[in-house]
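Undergrad: In structure tokens below, several structures.
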Structure P
Amino acid sequence: MSKGLWLTPEEVMQVKKRRKSLLYISIILGTVVLSALVTILANKI
């Protein structure tokens with residue numbers, strides 16, 4: 001944590017919540033993209 005950025009505990013919780021939801025969204029999107037690639041590759045064989 002940099003000393004130039006002071007956050008209240010509420011703001012810290014919001015940031016953590018946002019990061020967690022972004023992580024879940026990226027995992028879901030990654031799974032969708034991977035399955036699409038696997039399907040495309042399987043159809044080409």
Structure Q
Amino acid sequence: MVEVVIPTDKKKLKAQIKALEYQIKADTNPKDRKIHKEALRKLKEAL
């Protein structure tokens with residue numbers, strides 16, 4: 001289970017989502033990709 005700290009500032013939240021979307025495209029390790037996708041899902045739920 002991934003523990004994600006959700007930023008309270010919407011601008012920071014959107015920036016974090018954008019960074020994770022980029023990172024998922026760049027990931028070569030399947031384990032990293034899975035972790036990043038889970039974090040991205042939780043951040044989008046908070047938005």
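Undergrad: Out of P, Q, which one gives -29500 for helix-only ellipticity at 222 nm (-39500 (n - 2.57) for each DSSP H run of 4 or more, over all residues; to 500) as computed from the coordinates?
TA: Details: P: -29500; Q: -24500.
Label of the source structure: P.
Undergrad: Identify the structure, out of P, Q, from whose coordinates log10 I(q)/I(0) by the Debye sum over Cα atoms at q = 0.21, 0.22, 0.31 Å⁻¹ was calculated to give -0.75, -0.78, -0.99.
TA: Details: P: -0.75, -0.78, -0.99; Q: -0.65, -0.71, -1.17.
It was calculated from structure P.
Undergrad: Another one. If you rank structures P, Q by distance in nm of label points 7 Å out along Cα→Cβ at positions 12 and 36, which sits at the top with the largest value?
TA: Numbers: P: 3.9; Q: 2.2.
If we compare distance in nm of label points 7 Å out along Cα→Cβ at positions 12 and 36 over P, Q, the biggest value is for P.
FYI, it's all coordinate maths here, none of it is from the lab. Keep in mind it's a predicted model, so treat the numbers as computed, not measured. Cβ atoms are built from the backbone, for glycine too; each structure is taken alone.
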